[in-house]
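So, here's a batch of structures to check.
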Structure I
Amino acid sequence: MTYVRMMVIPLSALVLAGACGPPAPRGTSAGRVVERAGLAMGSELHLTAWTADEAAAQSAFDAVFREFDRLDALMSVWKADSDVIRVNAAAGEHAVPVDRDVRDILGIAQQVSDWTGGRFDVTFGPLADVWKFDQDQDGIVPTADAIRARLPLIDYRQIQIDETAGTVFLKRKGMRIHLGGIGKGYAVDRAAKIFRDRGLRDFMIQAGGDMYVGGRRGDRPWKLGIADPRGEHKPFATVELTDATFSTSGDYERFFIKDGVRYHHILDLGAGQPARLCRSVTLVTDRAVIADALAKGVFILGPEAGMALIERLPGVAGVIVGANNDVLVSTALKDRFVLVRPPTDQQP
């Protein structure tokens, strides 16, 4: 038996075109890049603003980090007394009062679950007991029996949200919600609002694989690179964006390889196994929370069904790298998509 364990968390989107130097100014106004990076929600949070008012940018950065921490305290499955932990503990017994943000994010999650036929589903929590991509578990592949026992507990339709009472109820005992597939996107949207409320219009927010770019970088749109899901993860394509989100989900973000097979954290919830039809999915929309969740659902659907869904949804565009390394680009993105080179053809 051969075994190689990897825990790789690359930047899913890289800022290109002048990232190492100051961009040309917009019109005649002075400005420069102001940046800050730190940890939030278990990932690096990188904030950038193009502004002449550094003090306003730094104040906005402070507010964004506080907002990420506030949301993490509500949604974490690791922090005691979070709303999510309390809802999970009461599954099958009673409804639990939760913050408005938790109800909002669960409502959005249910919408994305409907769109994807349940491929995206925040009730995947019971599978987190057996698939350990975030912890040092020496690459253990769970048994079929262990997976099978948990599948009946996964069903987003069993989440009951009562807006009048301000509560959430999981109808089956043993169910558990996990917001790891949507929470960062929600926080990124909140961060974008903070920037705009404080008068900053040209900015970038990156939290793990979720990114939002506001306005422009000087006199140009933001030019972003889509990471190669193999090799050194250098960009294989670029996209120019303004006032849009850019979210990538891939089989290279949290994974291990055992006996020549790649096991990664994006699970096909019908089988309880890592989804095998895609290598990466990058979505462009105007809401990071939608892109964050939908990218995972599209990944599980696979290139054909996933691209068909992207084309049906208004305001959604995307790039899919399939398991066979083919690249699919949605109609709405083709005039902004530039292929730098084919993605690396490497197995597994």
Structure II
Amino acid sequence: MSTTLQHLSDLVGGQIVRGEPTLAVSGLNAITEAQAGEITFLGNPRYMPALKTTQASAALVAADFAALSEVPEGLALIRVENPTLAFSSVIRHFGPPPREGSFGVDSTASVSSKAIFDPQKVSIGPCAVIEDDVRIGDGTIIHAGAFVGHGAQIGEDCVLHPNATVRERCVLGNRVILHCGCVIGADGFGYELVKGRHQKIDQVGIVQLDDDVEIGACTTIDRARFGRTWIGEGTKIDNLVQIGHNCVTGKHCIIVSQTGISGSTRLGDYVTMGGQVGVAGHLEIASQVMLLAKSGVTKSLTEPGAYTGFPAKPLLEGRRMLALPAKIPDLIERVRELEKKIADLEAKTTS
């Protein structure tokens, strides 16, 4: 579907700073893969070298982009406030049309007669299971094989992708998205050692996901022992994340893949956790804390800011700690040299 540079500029609310408005653009691609006729974007300065050699016909750049002389002369440029966000509009323009869905209940779905929803305003796919006393809001789509347990509540315009699980009594707000294979409301991991055997502790709470939460594929959020495990409004959680029982996240947090948060830990608003972060239980993480990848949190972090390392320290201190192990071989060699010099001196004084 070909369009013009001017049309794309209007689409993203940008300003053409180089190139003919009538330039034909027929597709999009990554900055390193784009070919003639395609548009790309510079969303991160580290890809500036790639922009210098790209074969694309056009690119979205930041509003303060000034390196016009450093990129190919034939590359048309559109300045926008946020190239990454603006490129989403370009993707929607060139991408496949949204799948047309139809409301109703598939004949192979197992849906309790005690479930409460309007079948003309909800879509329930093949082999999905909806148990007693479930409430489902209008506009919600439940895909094939998804499971919604007894007494659960699903808000409006939610999407449960194939094989997502919402266990009994859990609560989802509006516009919640659950990706394939995620589990909301499995039992918290609670046991007591009694006479040499692990005895299971009942987990009778729920999980609550507030409006606009999105949960990645194969992520697990455990139900509370009592009360609720609570994910705040607008929080986005990546694939393969584990959140323990009675945890609370604030609003608009970002939690990246393979992070694990132990039980009863509380996060403030706008907390960001990179990949493979580990957090011990019963801790407090302040609002606007950023934890870099592979950080290990062993005590509460009460001040906003960036942290890294194990145990997690403020960024500069943490980076110094991470750099120390690399210096150990050199230090060992210097110690050996000093020991040899001392031994030589002792040998001379005794001879």
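Overview of results
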item	result
Percent of Cα pairs over 40 Å apart from the coordinates reads 11; which among I, II	I
Origin of the derived value 21.9 (mean count of other Cβ atoms within 10 Å over residues 188-195; candidates I, II)	I
Of the structures I, II, the one that 0.90 was derived from, the read-out being FRET efficiency 1/(1 + (r/R0)^6) of positions 140 and 324 (r between Cβ atoms, R0 = 41 Å, to 0.05)	I
Of the structures I, II, the one that -6000 was derived from, the read-out being helix-only ellipticity at 222 nm (-39500 (n - 2.57) for each DSSP H run of 4 or more, over all residues; to 500)	II
Per mean count of other Cβ atoms within 10 Å over residues 172-179, the highest-valued of structures I, II	II
For relative contact order in percent (Cα under 8 Å, 6 or more apart) computed as 21, the structure of I, II it came from	I
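Since every read-out is calculated from the coordinates, none of them should be taken as a lab result. These numbers come from a predicted model, not from an experiment. Cβ atoms are built from the backbone, for glycine too; each structure is taken alone.
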